[in-house]
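We did not get these values from a lab; they are worked out from the coordinates using the rules stated. Small disclaimer: the values here were computed from a predicted structure and weren't measured.
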Structure P
Amino acid sequence: MMKLSRYGGNPNIGVFSVANENFAFVAYDTSDEFIEELAEVLNVKAVKTTVAGTFVVGSLVAMNTNGAIVSGLADEDELKIIRELLPVALLEDRFNAAGNNILVNDKGAIVNPDIDKVSLKRISDVLGVECVKGTIAGLNTVGSVCRVTNKGAAVHPEATDEDIQMIKDVLKVDVVRTTLNHGCRFVAPCVVANSKGAIVGDITTPIEMGKLEDALGLY
């Protein structure tokens, strides 16, 4: 299932929410309507929170069904909310925006090549997957240029053939290059998804929606 939506007038819904197969964490001021959409389209329980006192939950959290990596700037009250549902590790690295710097599903993870070895091991341990350092489309912020689920991946249109092969090898999914939100090349901020569905920014074009459907195997 796929649906067009926005968060408080903003089509970059992936900045403010993140999902795995069972749960979604969303910005604390998210509307009840958007939470109902998440429940319907992704078949998840949605939980409101902040991270580091901000609403950019999707940028600061990376997660799969095994665990969550959260910005080291998060406070204990915020972490308690997430820990009630998933094992958590803090990304206490200067590249601490976990959602932007980690691309993960239940099969593997690709991380910003500048993340240190200690953080890399912590990420691997909590997410329960092999972690590989890499770039996509020449960019280190791999979590921002690709949205991956356990069924497929939508990636920045300038991803190279080598990038595509890396995603296939590490995350074990097929990959489609596309833009979203009417030409945005950073696809992750435009969409929240799991293997059951996707909610995409409402300025996404029909052609982009078709490519996203193909990318994530949502038929």
Structure Q
Amino acid sequence: MSRRLDWPGFLNARDLGGLPLRSGGETRPAGLIRSALPGGPARPSPRTLADYGVRTVIDLRSPRELAARPSPLHGLPGYRHLPLLGDRDMDTVIEMPGLAGSYRWKVDNRGEAIAAILAFMADAPRGGILFHCLAGRDRTGVVAALLLSVAGVDRPSIIEDYVLSDGTEQDGFRPLPWVMADLLDHLDRCHGGVPAYMAEVGVEATTLAALRRRLLG
């Protein structure tokens, strides 16, 4: 299956289904979808989401970003704003010289927000979940990497999924493979791996089980 979703009004959108698992098999389609902020020249249609089975939309942007550019999907019943970074956090991250350090900073300093995002995903109504930030690469990429790790997706495939955002934003930052590899190494080295990190930031076992069901069926 092609995981890229060519939906009008949705840039850098792809399905997290179809990725190989370490234990065999692959993630199921239409459970979790990542993208950039919907909008642009083509207006995104709620019908597109409904036809694909998406019932929940999670906006990971900061409050300041949301105020400056409201989501065109904010009127949907399933829309929820759950910022991974607050406004001051955004200032901190912007001043960092590269993506790798900013990714490590996110998992080290925003564990409570990450846990809240994952808990909301686990408890969301039955159906697909679309989650996005601005470019659909950095905050979205960190959340996607954690979700895929929880599901048991192999490391090369997590990195490959991250790199698929290459060329979708003209902001001078490219999603280079070593940046995601560095984050995964950091989680192993400094947090004892993703399962230990999840326990550290307060993600419940029931939440992890529910997330696996969404990705594995």
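Odds and ends about this structure:
- Among candidates P, Q, the computation of mean projected area of the Cα convex hull in nm², for residues 44-123 alone that gave 5.0 used structure P.
- Relative contact order in percent (Cα under 8 Å, 6 or more apart) derived as 25 - corresponding label from P, Q: Q
- helix-only ellipticity at 222 nm (-39500 (n - 2.57) for each DSSP H run of 4 or more, over all residues; to 500) derived as -8000 - corresponding label from P, Q: P
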